[in-house]
Structure P
Amino acid sequence: MSHNLQFYIDGAWVDPVVPNVLDVIDPSSEEAFAQISLGSKADVDKAVAAAKRAFETYGFTSPAERLELLRKVVDVYKKRSRDLALAVSREMGAPRQFALDNQVGIGLAHLEKIVAVLKDFSFQHAKGTSMVVKEPIGVVGLITPWNWPLNQITCKVGPALAAGCTMVLKPSEIAPLDAIIFAEILDEAGVPAGVFNLVNGDGPTVGEALSSHPDIDMMSFTGSTRAGILVAKAAADTVKRVAQELGGKSANILFPDVDFAVAVKKGVAGCFGNSGQSCNAPTRMFVPRDRQDEVIGYAREAAETFVVGPADAPESKLGPVVSQVQYDKIQGLIESGIAEGATLVTGGPGRPAGLNRGYYVRPTIFADVTPEMRISREEIFGPVLSILPYDNVEDAVRMANDTPYGLAAYVQSADLETARKTAARLRAGAVHINYPAWDAGVPFGGYKQSGNGREYAEYGLEDFLETKAILGYEAA
């Protein structure tokens, strides 16, 4: 049992104001393997005060100084990659190689991308005799989730540092250990005292205290739509900026001209990756009604290749989901799919054979799903795919857009122009045509109840900047 009971505030590891210990659970075994402290409003006040003091200096550093600092962060991050991967694997159940290659790798990609962006980013431009200036917004509160913890920490902290902001991070209390290592990385890289602060805790206490704090100038939140609404409400009284990346229920439209053997397999893999715990996963697969039987065969075959097991088992392709709460929610939704009349293709309720302990979910596929079913409307956040038959393109686009979410969408077609025209009609922040590679340089964020604001690269940097006009900057 490791004990990680301190917070990183003002450049030092400090004890919480009020002791409040929480066990961190290994989802592969359901056993506690570490402990953290849950913070209080008093801890948040200390961290915000430190960030506010630090902003008086850090907020006026040059882009060149911040660039050099971020380069050092990248170097130390690389050195600690294995430590980060082991922490993520243990705390949220990602298979170890996946944790290293994907969970840790995506964080490195964000840090390297913001270094590249900052090198060429212009913080001011002349407009007539005036100067338009981009300045750091100030002290920012960052709340990050457990499913892709380093992705969200790095795509917030990196741009905030690049902008000249100071910050307080509250990572998920379910998967907090990677954030503690990340704080160690920033400390070793020489991030000045008070610029970055870490307070562990839960949403109702630390999240609320950050969101409502009068000295926080902006909240950047990633998590569920339900929690995002609470952050926005808490922030409203102080009229602070709120950037949110929330839930999703992404559509994947397969046109009749694609190679179904390939497109279905890739669609299943996209849905099941990270044990289905991705907000932009293609969880609704729309297929021509007269091809559904063919799709079912390919989908079943693809699903049954996914070996579920402990995160530290070399053969595991999918680890457990993160917690008992998530497991129970997923089981309830699988049961609802059966009860509402969807065709269970493979998987179903309960754990996979031979796994009697741990939060393991059977890779599950439903066919004959209709838009009003819960499995078609609610974010499941597990390895569960819904196949919905459509009659024509208009039908597919209408159903794809018939959701309160709008984070991502996917289109598969042998005709690129058809795919482009369809992408233009889909109400989502990112549309993926023919399974392209992930790109750290494009904006990430959603329409509708999937949030507001954009992350990644210069788009994330701009979210942490205020715009100032200086009139009379040049003599008339």
Structure Q
Amino acid sequence: MSLKATPLQLSTADAGFEAAFQARLHWSADTDAAIEQRVADILADVRVRGDAAVLEYTQRFDGLGAASMAALELRPEELKAAFDGLPATQRQALEQAAQRVRTYHEAQKRASGESWSYRDEDGTLLGQKVTPLDRVGIYVPGGKAAYPSSVLMNAIPAHVAGVGEIVMVVPTPAHRNGAPSAHPGERNALVLAAAHVAGVTRAFTIGGAQAVAALAYGTATVPKVDKITGPGNAYVASAKKRVFGSVGIDMIAGPSEILVLADGSTPADWVAMDLFSQAEHDELAQSILLSPDAAYIAAVQAAIARLLPAMPRAAIIAKSLSDRGALIHTRSMEEACAISNRIAPEHLEVSSREPRRWEPLLRHAGAIFLGAYTSESLGDYCAGPNHVLPTSGTARFSSPLGVYDFQKRSSLIEVSAAGAQRLGAIAAELAYGEGLQAHARAAELRLTPVPPMRGQA
């Protein structure tokens, strides 16, 4: 049976463009009510029964029977052994990718992650103290595939930020893609090696809502963390939403997205494969091409049809492109940029002769890939910037995962005696205006001389 990928073809010049465009973009982040209830039950159970509940759910959902949590914890020597056992080419690629990711995030820390202070004219010190979180949990997906790159992208910025303990959870299910796994409970060597390279402190082979609950609330074995980062399925997303407040979270990730702005100068096969690179994640992923060149759009469509049969994940790609993909003919590159800003994509490729010409027009994107040689896949693995990016239009107000997600800021205030005279009068006046006499009096007691309390004879 031959597969066909038929992304929707639109033109901004058509009368019905706006309605069709909005319909294609629509994706509901609402979670199924049954999933929400099941997640709520799992979280409550893990909070009460701890390790026993985690073991039970790991047996039920991952098909892994373990007598104790110790059987699900990966020792540091296991992580190192996994690294040592890799082929030399994989070890080198992992180390090189990790170094680039680390270098980028160290630069990010220098630029925005340091404490600072200054003294004003009366000697009062004002500033900001930046400190790392004590302990974070990183969730590494493992249901449909293994993702060592997710380990690097979550653990390395936490390590660079100075986080004291990084706890990784990764499912090793007996089923993958809805079918029995050839190796139930298999501990992927690249994932374990990546944890060794990235500085993971502790690691557990657990997943799903029970893993999120264990990290958020703590058990006898799994330590309670301050923040949880990393993507997962609907159960993981629902659990992260529910535990927010007990712990911090990075974001609620939706399906992966790529938007390509093309002027027609990049080989059509390259762009078709770039669209595939997101479509192969899952059937809900979205791949969109915007171009003012109608003949080029036709060439990309032809390349899609020609290249698809050779792809191992062709069925997933075909459904993703047919259900959520789009090839959009625009009046100009300027219009393409304006539409891109409306979409605010996770990954944005500017595949043109003059990418720097269009970059100033682009305001909303998780990551911007400039030029024909900058494939999005390089950013996924080894370019350096983080690949954990805002999805579903949230790039309008959200940022990529970074060092700043693993730090917190405390304000520093040291008021001098002279400063207290000036600031105290201001604070007291405003506090009396708000009817908060204790606030006002606390400021006035530091004034010289101390004024009588207002309202007293």
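When mean count of other Cβ atoms within 10 Å over residues 80-87 is computed for each of P, Q, which one produces 14.6? It must be structure Q, since only it matches. Please state which of the structures P, Q yields 11.5 when Kirkwood radius over Cα pairs in Å, for residues 248-287 alone is computed from it. Derived from Q, not from the others.
State the single structure among P, Q that was used to calculate FRET efficiency 1/(1 + (r/R0)^6) of positions 72 and 160 (r between Cβ atoms, R0 = 30 Å, to 0.05), giving 0.60. Clearly, the read-out refers to Q.
Going by mean count of other Cβ atoms within 10 Å over residues 224-231, which of structures P, Q comes out largest?
Numbers: P: 18.0; Q: 23.0.
Comparing P, Q by mean count of other Cβ atoms within 10 Å over residues 224-231, the maximum is at Q.
-13500 is what came out when helix-only ellipticity at 222 nm (-39500 (n - 2.57) for each DSSP H run of 4 or more, over all residues; to 500) was calculated for one structure; which of P, Q is it? Of the options listed, only Q reproduces it. When mean projected area of the Cα convex hull in nm² is computed across structures P, Q, the figure 23.0 traces back to P.
Here, each number is a calculation from the coordinates, and none is a lab measurement. In this text the structure is predicted, and so the values were computed from the model without any measurement. Cβ atoms are built from the backbone, for glycine too; each structure is taken alone.
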